[in-house]
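So, here come the structures, one by one.
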Structure 1
Amino acid sequence: MGIKLADLFDGIRIVARKGGLEASAGSIVIDSRRAAPGCLFFALPGLRADGNDFVDEAIARGAVAVVSPRPRFFVPARVTYLQIENARAVLAEVSRRFYGKPDAQLELIGVTGTNGKSTVTHVLKHLLGGGDTPVGLIGTINYDLGRRTVPSYKTTPESVDLYGMLAQMRDAGCRSAVMEVSSHGIDQLRVHGMRFAAAAFTNLTRDHLDYHGSLDAYFAAKARFFTGEAVPLPPVAVVNIDDSYGRQLVKMIPRPARIVTYAIGREALLRAIGVELGFTGTRFRLEWPGGSAPVETSLLGGYNASNLLCALAICHGMGYDFARILPRIATIPGIPGRMERIENDLGANVLVDYAHTDDALHNALSMLRAITPGRVLAVFGCGGNRDRTKRPRMTAVVQELADFGWATSDNPRKEALEQIFADMKTGVSDPARIIFIEERRRAISLALDAARPGDSLLIAGKGHEPFQEFEDTVITFDDRQVARELIAIKEMSSES
């Protein structure tokens, strides 16, 4: 069983071909290690490896056809070889056909921006859910495929994996699906040609400059999601106009897309009035054309008020009845690793969050500063083999807004921790209020030792991640579990 190559490549320009198109492909793979008898192998050039170096392996494992942007002179007679021009764009279109165009059979909603994507998508999934109809989700924390939920390995997976997941959602009876759309996913054509019912923009701050090169290039990648360049023009575009890049984006979106703006600090189609931040939640009045309502949520902070507004603006733009949507706000569950509270008897507010940029840290610590009666403490680190320019900025934010900080390892990857610390130390303004600790568990332990009743301790950077990356090694490490274990030990010690 499978789909004929002739059907998969109908209308697609083929530069050169060896072999016929009569064979059928039973699967599509881009990793030669996953090749199996009857598969179609796409040899993609990559940042770290080139799929063309693994064509022979894919053929040996049973590939019936190979697609590549490069010519190849020696191919076994049993294998079809197709040379094409834009391998990633063709992969996306062929994958869409292979899985029966599941994006056209789902109400697909994409959310992009530097911060808030995970929170918005999880909140939106909850607001749209209820009853017997599941809502699919693809994002940084996990993939909910309707009948099963699996851990995430990439915020926006490769197109062949995306279409496979969307097909599983469709087959599980999902009517809607929400997806985080990363700038890498847009730039690398992972969502190329995908049909979205709505697209949302949360904000844009300094991040991923190691990949994009500049903030302007980073924004340009995000903008293509809304202008009809990366995907067919989404009929609904939801934009945060509290953000300066959001205000730019509104001017770039072509008609006939319906633009739905949201904001806390200015006039917008949907806005939050009188935001009140509390130690255990957030309140505001929601206003929209023709109505208003009080809103109360357990989500902490002004930026989470903005994230909730984004989800509500999407619902409004797509015509959902607020009479059904608004009551569900009260039951929004906590988002894993997003200001996730760690219960304790120490009297301190211990929170684990994914904040890993200077802007995200600034938002989190500013919020805690506003609601914390005692001190604000922070454990944080900077990832290796990533944008080095944000390291001193992150340190400077902690120095500015926290009473004390413990700088430690995040995911060093293949970069020396000494180099990461050296970059971070250039942001130190008050050495007496920060200490550098190589071992993350010890840094968390020391911070918990220092926390007193009324204090807030933010453990930032990894959020939901259950691992740490060192060179070619990945070890189990979950900030939430580590914090719970250390708290239990300290609570036992205080009782004895």
Structure 2
Amino acid sequence: MSEIRALLKQSSHYFGGRIVIMAAGFISFPILTRIFSVGEYGILGLITTTIFIAVAIGKFGFPNSIVRFYQDFKSQKSLSSFYSTMVFSAAGIAAFMSILFILVTPFVLIRFIEANTSSLLFLASVLIFVSCTTDIFMSFLRAEQITKLYNLIIVIHRYGSLSLSIFIVFFIIKGLYGFYIGQVISGIMLLTFLIYYCSKKWRISAKSFSKVILGDSIKFGLPLVWAELGHLVLNYADRYMVQLFLGSIPLGLYTAGYNLATYVAEVIIYPINYAMTPIYMDILVNKGEEETREFFTKLFTYFVLIISPVVFGFIAVGRDLLMVLASSKYIEAYTVLPYVVIGQSIYACSIILNSGLFIRKKTHLMTIIMIGGCFLNVGINIVLIPRFGILGAAQATLISYIFYTVIITYYAFKEFRFRIDYGRILLYLAIGSVMYWVINMVDGKSPLNNLITKIPAGAIIYAVLILVLDKDIRDAVFRNLAWKRKSLNRS
């Protein structure tokens, strides 16, 4: 299927970028956990989470509208109006959100952060405006499927912002202030580049602004604001609860464990999520629903094939990773890792399973279900955190993810159902379990030796068992090898 090949090609671009970004996370993780105290690391995570939430609101759903409607306006030869409307609208709303943030949040967060760090919120407000506006330009690159440039920009910005922030902390301004000043400077530099690049490529003019396009974009994208906001609450509300009930040191431990699990899970989730939407919308518009259903069936099967060893392998080596990357002072964070990585993998499945609501433009249902999951998450956190500490927060996250995925799949399949290959999916999970059981018996006598031996061993075990037990994958691999052999012989 040519669309699957296109997905794999574009996913590989996102995947390559995500691998490099994940490497930045692994590089910065041991640095940040050492230059900041456990309490400061917790506050860093809390402020960053607050910025994520504000940006989700400030984007007003425009990035989703850009990806959804780009092909429509391209076919109508109305891209100039589309570009202009999105850019001017996004900049105005982002500026309003940034000002509102600095006026309101100090009163909201007073119970969660110390008074001597509250002035960091001014730097956060600048980051909100920069991030919201930057996301609009980046969404157009994604909609146009310019994946290589997209990933190059993301990678350069990620490493540049981290390097600048760490440099400032070490040599100019100590602590969290130095870190966020570096983030602001690098964010402004990226936005300046994007404005210059896009002004050369696109025709953006105030005269091309369209109220009709703005209205349609808000109608489609605004419900997704609440869905994205709900996604962030579902992911990060527990951090506010941990800070409220337990304090900044347990928050630092929980944040470290959660972040490490997120680095690993997102390397798989991110490429598929970003590559699939433009592709399946193109299939739907040009080839119809049956081709789209077949695409989703294959996509979901391959997704489980890839994510299964990641989840089982990460649980097996998670303790060793924490010891090597964050030092022994964060070892208690291991208790949350299995719950978080399993929960995130289940939630990742919903990104594919809920596509029917996106296709049918019933985004309001996504919002309602997400809000229900958020209320459930907060309620379970209030019950479990006082009794079980950070472990209770991780358990609440897993329960909420399962609830959300089951409910949204039910409603999405009422709108747009596709076949799920349960036999092969169960096979992949079983092979992942075998891989976990085997490598968990390996004892290299030190955390670093365990990583060096367990990770390659797990990859080999999983690959061999897949080739032996899955005929479709085995045939596909042999066909690909035969094609490459013929290509080499011709050359």
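What follows draws every value from the coordinates through simple rules; no lab data is involved. As the structure is a computational prediction, the values presented were derived from the model and not from experiment. Cβ atoms are built from the backbone, for glycine too; each structure is taken alone.
When Cα extents along the principal axes in Å is computed across structures 1, 2, the figure 74, 57, 42 traces back to 1. As an exercise: FRET efficiency 1/(1 + (r/R0)^6) of positions 122 and 314 (r between Cβ atoms, R0 = 25 Å, to 0.05), calculated from one structure in 1, 2, equals 0.10. Which structure is it? Label of the originating structure: 2. Hey, mean count of other Cβ atoms within 10 Å over residues 154-161 derived from one of 1, 2 reads 21.2; which structure? Here the read-out was taken from 1. Using the calculated result 10 for relative contact order in percent (Cα under 8 Å, 6 or more apart), pick out the matching structure from 1, 2. Going label by label, the one that fits is 1.
Structures 1, 2 were compared on FRET efficiency 1/(1 + (r/R0)^6) of positions 178 and 282 (r between Cβ atoms, R0 = 25 Å, to 0.05), and the highest value belongs to 1.
Among the shown structures 1, 2, from which was the value -30500 of helix-only ellipticity at 222 nm (-39500 (n - 2.57) for each DSSP H run of 4 or more, over all residues; to 500) calculated?
2
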